[in-house]
Structure I
């Protein structure tokens, strides 16, 4: 019987991670959201159902939940699973260092290109060498009522093989060059979801699959993938056919009408997505290096600026102007952005 501490009881923490734990595992959740912690404890059980209704529900009941301010026994956990978003990792590390004398195996469930390295560096500041295994998330999970979860019906859990073997989260697949794998994943999967989501936002859609199946957006998404696949196949030195199938798996996921993934979930946090190693700017620069051009990517980045102006900080235009991309391309993005704003 394994005892697993899950830090972050959101959709990934309570909806994705438990799918890969043995049914006899004892789960403890820790979260900053006191209301969520109270709900979990009052309910005592919640259900993970699956889109498409082809897979039996999973009932999660052997758990406890605590707020981050609470004190509880932390002496005998086999693993700490972390799913909080990279920006919250410094706070999580401080919490772990305060509460644990001997830190067990750490497992990260994030979508960063090097979350494990970032987390490792945070522990080294405290003079601690942590044993960390990063995992990749390919599964969509959504809250449907109180604590219940609807999950994509997929069993695929890659992890960084360089950090050793593990048998806590199963079934799982070791990946030799995990850093490259995660970059490819973010540029392909997360990049494509952004293309569909921001163009879908401009057209007023609510769900990702609605936008993906819009004839115009569908055509633009495939146009984008044609260019992206050429660039990434060269950059990552993988066969074009392999990259093409990788990308088509992503499109099939986002266009699946059984998966109720929202436009809002895929569009938020624009400035982070405009970062130099993120899904927009890095692929754009890879394309430029290969003398490739994507009008669809230009249009999408402009649409992201519109979203930020409408919904978020209204600082994304200024942030884009500080990024390291070709000045002519930057001017093209800003010109499209202005036209999109006028059209609204």
Structure II
């Protein structure tokens, strides 16, 4: 079975981030299951520098493949969807779109031309049930749920370290205002000031968005000793970085998050979540894995942190709940659904 994966792998240019990690994970999964001779890939990062070369590469791949899977983001989908449809005419190639994040229903609702193109694909793979429901309501009949997944092995319950003070909090996403990093910093400082001692420390991990670099450097210069920027963590080192944390903060302002890989990292490390409630959060988060508050409600984040530091009786139960939840997002579960798609049946 010849399969080609088209996406932004960024092996040398994008060490981390939701898009390259998911794209690489899909390629790795298919290569392991079908063999490296059966699976090829096309790197789309920087394609605008050589568009004609990219077009020729894609055309050859479609002609030589039985299944073509694309993983473009917001802008790339408007380029690669019509391109693949054009090249697939008269071939046996089946076309699939593995969607990263939860934004597609809003995009297709506003762009009927794109919606019409994607309805012609053999399959659209979305991360959440709410995304499928939204697309089904737009008269899509080719949508299936394929949850995000990770290859990292989770900790065993007996490997979870004991609770230590001060309680270590982490953020583990792109560093930008829209991901809520300033909300996290403000809430931690406020709680510590209210209680007159360092109840929480905060470690900030992740690549700094270029547009946010200058502002973040200014914010860092005013950090108290208990808040630190720890840089970028390789995907295979995520558990080591998160292990033993009291909670992962995910105060995103993006309503269209899908199944964030950073939350899967936390679950694998047995780390509870404190999160804003984005549109699809019910597919990955519940009361058994952490605490949630209404999006953009900074007071809600502050109130949760103020309360949970005084009552940690349920903390171990929540940690084990995270490990159990991680099992729902295994590579084997994802492959069982992908395999049905590639073989021609619906999930």
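Any read-out appearing in this document is the output of simple, stated calculations on the displayed coordinates, not a laboratory observation. Just so it is clear, the structure is predicted and the values come from calculations on it, not from any experiment. Cβ atoms are built from the backbone, for glycine too; each structure is taken alone.
Work out FRET efficiency 1/(1 + (r/R0)^6) of positions 33 and 193 (r between Cβ atoms, R0 = 25 Å, to 0.05) for each of structures I, II, then name the structure with the largest result. Present the calculation step by step, with values, prior to reporting the outcome.
On the way: I: 0.50; II: 0.00.
Checked I, II; max of FRET efficiency 1/(1 + (r/R0)^6) of positions 33 and 193 (r between Cβ atoms, R0 = 25 Å, to 0.05) sits with I.
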On mean count of other Cβ atoms within 10 Å over residues 137-144, which of the structures labelled I, II is highest?
I
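Quick check on the output: 2.7 is distance in nm of label points 7 Å out along Cα→Cβ at positions 73 and 305, derived from one of I, II. Which one produced it?
That value comes from structure II.
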